[in-house]
Structure 1
Amino acid sequence: MDDTLKNHLPENAIHHVCQLLTEEHLTIKVTGERKTKHGDYRRLPNGKHQITINGNLNPYRFLITLIHEIAHFEAFKNYGKSIKPHGIEWKRTFKQLMLPFLNPSIFPAELLPLLAKHFKNPKASSDTDVTLSLALKQFDEPNDKTYIFEIPFGSTFKLYNGRVFKKGNKRVKRYECVEVTTGRLYLFNPNAEVELINS
């Protein structure tokens with residue numbers, strides 16, 4: 001396994017990840033931060049398979065993302081290309097691949113019950129599991145990011161792409177926010193990263 005990859009993983013996960021990566025047609029690349037995704041998997045025109053993972057992820061999110069993408073590769077290999085990207089075959093594969101990692105020698109004790117709950121029915125992105133996502137974020141490098149749930153009602157905020165919104169009421173789980181320029185209503189997860197605009 002590439003040393004760069006090892007530097008991004010929890011130490012006790014490295015051996016088992018090495019065992020998963022014996023497939024010679026699978027390449028892993030660590031990339032810069034991408035705002036819209038943590039990683040991806042794709043089949044290349046030459047028949048090989050490539051996984052890319054954002055290099056700014058903390059070791060626990062990096063591991064979850066890597067296994068998520070390996071599950072895409074394994075599901076493709078075992079079930080063919082007609083399956084849904086995050087359908088039952090991928091969910092089953094992801095759960096099976098992740099199980100050996102769900103122990104206190106790899107993950108902090110406070111994450112294990114959240115991970116166990118998440119992997120009963122894994123979602124297309126761990127970010128949609130708000131409780132798990134916020135728990136994982138505490139292991140990120142300190143930064144000046146703000147989350148929707150932290151800002152006051154009626155506040156104006158900006159996204160990474162420059163779009164400006166005003167925070168409204170909370171529905172069951174998500175917040176109603178109005179885009180200032182269009183007046184259109186959008187729903188945001190509480191853990192969405194935003195930049196508060198001082199008015």
Structure 2
Amino acid sequence: MSNGRIKKLNPLAETKFLSLYDAVYNNKKGNEKHWVIASRKNYTTLSEQFFQGKEEGIDAVILAALHKETNCLVLIRQFRIPLNDYVYELPAGLIDNNESIEIAVRRELMEETGLSLLDINYDKSAKKVYASAGMTDECASIVYCTCEGVLSDKYLEDDEDIEATLVTKQKAKELLKQDVKMDMRAYLVLQSFANFGADIF
């Protein structure tokens with residue numbers, strides 16, 4: 001059952017990867033208000049989801065990946081325009097053309113790190129999570145997986161400025177103490193890995 005309060009959706013800006021909408025909604029007292037939403041979805045898809053009960057799709061995959069040969073966590077350091085700086089993250093990417101989670105994971109892992117997917121632990125993976133629900137409806141699947149191979153940047157797209165790295169349990173502890181910019185999901189996985197090592201996979 002939906003608890004939806006949005007009554008109208010007005011597009012403010014639409015681009016290939018991100019759109020902005022003015023959502024007209026009623027607050028808990030019944031007063032009409034406005035809220036700006038950033039979304040990966042186009043107007044038609046978001047409208048069908050809000051007003052026709054269409055099931056919400058997963059926008060992206062986020063990879064908590066263990067490099068099997070070294071028992072290391074796979075991290076990336078990526079330049080992000082909104083921060084105008086590099087930030088530590090987990091490998092991740094948008095799902096293309098309704099592809100399966102496994103295909104998206106395999107593709108993004110190879111593209112951002114040069115590593116090959118071995119296995120996905122679906123029991124530990126989270127199908128739908130939200131990172132900043134006050135700003136965006138972006139829905140991601142956090143996928144716990146194992147991989148193999150040698151790190152490479154030869155599969156990166158021109159606009160991707162990424163350095164992949166393999167992090168030991170000890171290095172994870174050290175990195176958590178440093179004053180560096182870090183994505184919140186990477187921080188939580190890194191913290192778990194620092195405490196429990198490969199057992200989290």
Structure 3
Amino acid sequence: MREAQVNRNTLETQISLTINLDGTGKATLATGVPFLDHMLDQVARHGMVDLEIVAKGDLHIDAHHTVEDIGITLGQAFMQAIGDKKGLRRYGHAYVPLDEALSRVVVDLSGRPGMEFNVEFVRARIGEFDVDLIKEFFQGFVNHALLTLHVDNLTGRNAHHQAETVFKAFGRALRMAIEADPRATGTIPSTKGAL
């Protein structure tokens with residue numbers, strides 16, 4: 001099983017996170033940020049990964065540190081769980097609609113952190129959640145998972161729908177990238193011989 005458990009303790013956040021990349025889509029989430037819990041549940045469900053996350057952060061200031069640090073911790077756990085990447089597809093992509101919204105996410109398990117994030121939310125907040133934090137979450141993840149991520153919201157008039165399609169597509173793209181490629185058993189999917 002490709003699993004990892006990571007704890008992150010700083011003066012701003014205390015996070016305990018467990019991931020199983022070969023899971024069934026179960027999520028146990030207590031981040032203190034309800035909208036983030038909702039989005040991470042989408043990643044687990046559509047990515048078919050199991051996630052357990054307990055976080056305590058300085059929410060009396062705002063959710064920034066908590067959201068970013070969860071992205072960092074998830075990236076660290078993903079990097080540990082993925083192993084040497086032998087026999088994997090490496091690339092994954094997904095288009096996901098929700099009513100009027102449509103997002104595309106493309107992943108490359110490249111071993112290099114890189115992100116293009118093209119989402120123009122139609123409003124600045126979803127309930128109490130600042131939509132700027134979505135980019136911070138993904139940047140934290142990318143920097144520590146060492147992968148390339150392209151996120152594009154192609155259309156949308158409802159900020160909740162825009163965000164949800166992004167997280168669902170992220171889960172689906174990851175699911176594809178981490179799948180075993182039956183034609184590449186035991187090989188690294190790179191001409192370099194390493195990722």
State the single structure among 1, 2, 3 that was used to calculate helix-only ellipticity at 222 nm (-39500 (n - 2.57) for each DSSP H run of 4 or more, over all residues; to 500), giving -8500.
1
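Can you rank 1, 2, 3 by relative contact order in percent (Cα under 8 Å, 6 or more apart) and just name the one with the largest value?
Structure 3 gives the largest value of relative contact order in percent (Cα under 8 Å, 6 or more apart) among 1, 2, 3.
By the measure distance in nm of label points 7 Å out along Cα→Cβ at positions 29 and 173, tell me the structure among 1, 2, 3 with the highest figure.
Result for distance in nm of label points 7 Å out along Cα→Cβ at positions 29 and 173 over 1, 2, 3: largest is 2.
Here, each number is a calculation from the coordinates, and none is a lab measurement. As the structure is a computational prediction, the values presented were derived from the model and not from experiment. Cβ atoms are built from the backbone, for glycine too; each structure is taken alone.
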